[in-house]
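A.B. asks: These are the structures in question, set out in turn.
Here, each number is a calculation from the coordinates, and none is a lab measurement. Note that the structure is predicted; figures quoted are calculated from it, not measured. Cβ atoms are built from the backbone, for glycine too; each structure is taken alone.
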Structure I
Amino acid sequence: MITGIAHTAVCVPDVDAATAWYAEVLGMEVLSPPYTMTGPEIDRDMGQLLPRPVAVRAAIVGRGTGDRVLELLEYPNLSDPSRVPSSPDVGRLGLTHVGLLCDDVAATRSELEALGVHFVTDEVAEVAGLRTTWFADPWGVLFILIEKGDGAQPYWRQPLAG
């Protein structure tokens, strides 16, 4: 039986640079610094998904010590730079974005803009009891910043405006 959500994986061309960006720009904690996995166990794990011998460079970033973290992954044997998306596309099938909570979406947006973060929407919106705005990381991964109106409730249980 599934008991929860553990992580969201973000494939990047340089896990060291991505770890630094997520820590310095987004303020994520580096929970597991970059490390490399090779050998028979990772071949058994991902050998049907990647060319063998499998090489994975990984790091974990997040907030606190629980699950629900971002797993930053680099596959050194797949060095094709054209794999980086040219622009975010929330209309494509599959996973499209990561939601990040913040206390004040306008202030957080201003702080991130000052650090050079590229926002893909012009404004802060108020929708479904939330305040939101969207940005992309340097590798094209799309994020939505979410400010909850009722901090005691999960984001999906916010009271809708009447």
Structure II
Amino acid sequence: MAGSDPSQGLSSNTPCPVPPEQRPLEQYKELQNSLFFAWAQKNIAQPLIQSWLIAMPLTLYLATGSFQLRHDPAALTAAGAAGACVVPLLMLTRQWLGWRTVLRRLTSTQVEYEESGWYDGQVWEKPLAWRQQDLLVATHEVKPVLRQIQLALATTAGLLLLATGLCQAL
């Protein structure tokens, strides 16, 4: 079993009771390989702009339900733009939650896990070698992604407030 799992090589003296899919490093690799979560490591702006552009026609259509907005194209556009900001904001929130959970598990000295999935939670103390590797990954791989997501969250929230303010001003 130790030869088939690359993460076992770090602590060959200490058997690991944590199922492979519940190990923090494996969860990090899962996020990296996930189509949704992987884009936060690359160009985060492109998917956000695309989602905003896709949501914009729908929010414009919904905003035409207002009699006042229907007769004011500038206010209609501002309302549609503000409403469309919600989709990227929700996507970023989900990104932040996923990456934050992995960071918490990587930086923890213990691993919480389920043996059979029947709420039989266990806690396993990470060996020093695991802690060191997990901390390196958390510091150099996960934290920069979280900073980028937080910056994008702040920017998107600012754009939402700006569009809402513009809608109110018009």
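A.B. asks: From which structure (I, II) was FRET efficiency 1/(1 + (r/R0)^6) of positions 136 and 152 (r between Cβ atoms, R0 = 25 Å, to 0.05) calculated, if the value obtained is 0.50?
C.D. replies: It must be structure II, since only it matches.
A.B. asks: Consider the structures I, II: one of them gives 15.2 for mean count of other Cβ atoms within 10 Å over residues 56-63 as calculated from the coordinates. Say which.
C.D. replies: The read-out comes from structure II.
A.B. asks: Sticking with this one: 1.3 is what came out when distance in nm of label points 7 Å out along Cα→Cβ at positions 112 and 144 was calculated for one structure; which of I, II is it?
C.D. replies: It traces back to I.
A.B. asks: On to the next question. For which of I, II does relative contact order in percent (Cα under 8 Å, 6 or more apart), calculated from the coordinates, equal 29?
C.D. replies: II
A.B. asks: A value of -20500 was derived for helix-only ellipticity at 222 nm (-39500 (n - 2.57) for each DSSP H run of 4 or more, over all residues; to 500); which structure in I, II was it taken from?
C.D. replies: Going label by label, the one that fits is II.
A.B. asks: Quick one: Cα extents along the principal axes in Å came out at 73, 34, 23 when computed from one of I, II, so which one is it?
C.D. replies: It must be structure II, since only it matches.
A.B. asks: Could you tell me which structure in I, II was used to calculate distance in nm of label points 7 Å out along Cα→Cβ at positions 48 and 64 as 2.9?
C.D. replies: Details: I: 3.5; II: 2.9.
This value belongs to structure II.
A.B. asks: For which of I, II does percent of Cα pairs over 15 Å apart, for residues 32-87 alone, calculated from the coordinates, equal 58?
C.D. replies: Traced to structure I.
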